[in-house]
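What follows is a set of structures for review.
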Structure I
Amino acid sequence: MKTRTMTAGLTALSLVLGAQSALAETPSTVGATYRAASATEALAPGEKIADLFTLNMRSRYILQKLTDRTYWYQSGFYGTTWYVGDEGVLLFDPLQGQAAKILEAVRATTDLPITTIVYSHDHADHIGGTPDLLGLLADQTEAPRILASQQTADKMDRLSSKLPRPQETVSWPRGSFTFEGLTVELHGFDHAAHTDDHSAWLLTGERVLHAPDLLNADQPPFWSFAGSETFTYLQDNLREADALDWTYMNGGHGNVGAHEDIAFHLAFIDDLVAAVGTAMGEVPWGFGVDPATLTAHTAMLPAWYEEIARRATEAMRPKYGDYYGFNSATPANAEMVAEYLFSYQ
């Protein structure tokens, strides 16, 4: 599968880069205070993990304590969250290809069994490690229960998913469940940008939000807005998540998130929409295409979008160009914005 190939590629690349003396880290998008990752000392609100790119390239995994009971994990630029109760562990999103590492990291925080698994959304890169994890947990007295939103469960059925199905569901778009006295709220996005079952899960007493693929904290928007199916509703989704009562966020990628990260993303997107709008007014239809060589008009739209995206990216560069992944992500994001502006007027 593509994601397994990607995981293998990252592993190989990390071995190569691991021999280098230092890896370059980009500046913080939010002026963060950085601290070394720690499984025993919680981050203060607003603090972030230092040298995260280097750690992803060189470490087996990164483990960070968020609260007395909640932990943040990342490996190969993919992350998840778990909560340690009195009797068991609530684990979100067994990442594809990472079951053994996740279990190793959980065992570094507790010997209690993993009793509940939650699927945040039906994308295999985030939940595809579930079969392997269940195999590793086969000696538990009881297998973990698997929970998901009703939207995710329905989608897995509709698409004939090969992954283990949830035994319990939470009402969509708003619902909750209880884990050892902890209330976990589901906040599904009525009109989701990333995918139709995209959601944010709030561990209420912990003030931790688990919302994979909503944003990459301490970075500009990732390529295609974190692989979103549409840009159309992204700003609304960000505002919905920002309105919730939390201190720490795990976006599934990027650093530990805070409300400042959402503010940065919204400001970046506002600037990108403006830059794309300006470029659309400057670039004439048919730019970059020689009509005399055409045998179909198909080349015209992608060429137009490509030039719009190039100009918008250059317009953004003075303000944002030094930030993480700007060169690789922004042109694709600009094309998505151009499609949105072209479609909705």
Structure II
Amino acid sequence: MGLYGCKSPASEGREWRFALEEIKGGVQDAYAMRFKALIEERSQSEITVSVYPYGTLGTSDQITELVNNGAVHFAMASPGHLGKIIPEVQVFLLHFLLSDDDNINRQIYRELQKMPVFKTLYAEKGLEFLAFYPEGWMAWTTQQPVRRPEDFAGMKLRVMTSSLLLAAYQNYGASPIAMPYSEIYSALQLKMIDGQVNPVFAIEEMSFYEVTDYLIFPRQAQFIGSAVASQAFFERLPASEQQMVREVIAQVNDEIYDVQAEYNRERLEVIAERSDIQMIKLNDAERAAFAEAYQPVYDIYKNLAGERGAALLADVQALVARMQAAQS
């Protein structure tokens, strides 16, 4: 039984709590604040949405537990953290899986929402799947230039708490370390780690560029966010409110694609203005070397995620191929 026992949604109050994995001012905050505005507008303020940025309710793993047991109603649960309890969703951590074309990826994300497998996977863990959305291409900030896998040799690189991400960077030759988001800056400053992986907007808002010398763009993967609700809470909502939530989520998802792109462009300009960090964009040959070194990780994913994960990977690969063919 969750925090609210058998209370109805009405007796739980008209306050809906939404927990984030990022600090105020990021992509998740923009998503949640837009969700808040639309829900409050459509409910004529009968429902208020309280947004809790990262750090106010605990770590990403703790946030997932809170939404699972009903202490919060909605949350962001990125595959990098959620993969520990739903290994199949780590498919979105795989490198060189999506298209290089952002317009094609936009269509891919829309189609992903329609796959029934995600509702099933999340429901098994007490979560109501609502949406996937991109937060930008992942970039590396390091103390040394990286243009080939060999350049990662011995480098202590912070990654999210995912065994698949650890395996990925081990295959590149790095020594990956999992640690909470809030500890990255001090770990870089104290030379406990040599680099980290995040989208540009996060690198700017957390000031990681201040304590690293190189900003590297490999375009190996995008950071994908996942919006979820407490399943027990959601199922007790009236059908009209469930429909309202899904319609609002669909609208926010359409809007957030352009929002995150603008956030990342603006934050990159800020980094360039405020620092002398050297920026490196890997060329096609350099990216191909990383893609080749990465191939064994696909088998690691299949072993971690089992038959359902392997089937999901095949479905996503087929979707990407179909979307790319349609654009050619």
Structure III
Amino acid sequence: MYGKAFAPEYQGKLREMSVNAALGDVLAAALERESQAAEEGVGLALAQARLAVAEAYRRLGRLDEADAAWRASYRTARSAGERGAMAWALWSGGTLARQRGQMAAAVRWLSYARDLAKQSGEVIAYGYSVAGIAETLRIRGDYEEARELHVQLLAEARKRGECRHTVWALEGLAQLDRNAGDLDAAWERFAEASEIAEEGGDERGLAWALRGMADVVSLRGEHDEALQLLSRAEKICRRMDLVSALAYNRKMRGNVLFRASWHGEAARTYRDAKQMFQSINEPRGAALAELGLLKSLDKLGRPRPATERDLCALRDRLDSRELRHTRRMVEEAISEMVEVAA
């Protein structure tokens, strides 16, 4: 029913690279191809190589280098009159903006990418751009609009038998279900995503699905199973150099430990996750890890006024427009502490 997973962002002479290739290997191959394409003087080939460079840097957490690479890819594509390649570069730039917590910029770049992809007939770039918009809206807290886009994308991905897109759409819908408290629906979608990803050879998608499944079973009180699922996902992240995914896996491990009332271990794990996020300049992840750390320290007996002060400082650092959902979580934690104190 579904084809094997592939990486459409690896284009031209990089097209044969596996979707599961370690990112260090992808970067080395992309940089070599960029040098070759520059010597050849072929604009499209150079834009394609720079796109792969940008994506490797982004996924490795080297965000400043990723920013320079996607912009170089876009300029090269524009000079060559290659609108499809321009769309792919803007998709990369929008995805990077979301990773940095710049949600308004992410929607803007991804919308430009969507429009260019549609104009140029780049069907896959169009789908990736719309998917990026949907994910950005979900992370920002615009759940209704995000769900509509996810449902649309899932139907289109199933129709075309696209493994990665189907997995991605299922995971997005599962996360929306989980946020709405429908754990049964969330589990079904995460589980289906993991099956499709495993059968299609999409290890990145599998790692994210396993993380989602761990979240759900932990919420049901099955903490040991959750930790096993996270350990399996962690191996994939380390093998593929998925730095951001590994940090989110670590943060979820902290969540599981906290729910199991292992607060000392949870605090250590959240602290590790926070450092990982800070090292790749990912503000949303760092904020979530700090929130978990402060809640864990409170359970360990830290003076409540100090924790409330730090939570308020964290809240004030979060832009209410860019990271609305994350800020709301911090505000809820503050309210809970005030109620307990009262």
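Structures I, II, III were shown, and mean count of other Cβ atoms within 10 Å over residues 86-93 at 20.6 was computed from I. Of the structures labelled I, II, III, one was used to calculate helix-only ellipticity at 222 nm (-39500 (n - 2.57) for each DSSP H run of 4 or more, over all residues; to 500), giving -27000. Name it. Clearly, the read-out refers to III. If you line up I, II, III by Kirkwood radius over Cα pairs in Å, for residues 150-253 alone, the top spot, with the largest value, goes to II.
None of the figures in this text is laboratory data; all of them are computed from the coordinates on show. Everything numeric in this text was worked out from a predicted model, so none of it was measured. Cβ atoms are built from the backbone, for glycine too; each structure is taken alone.
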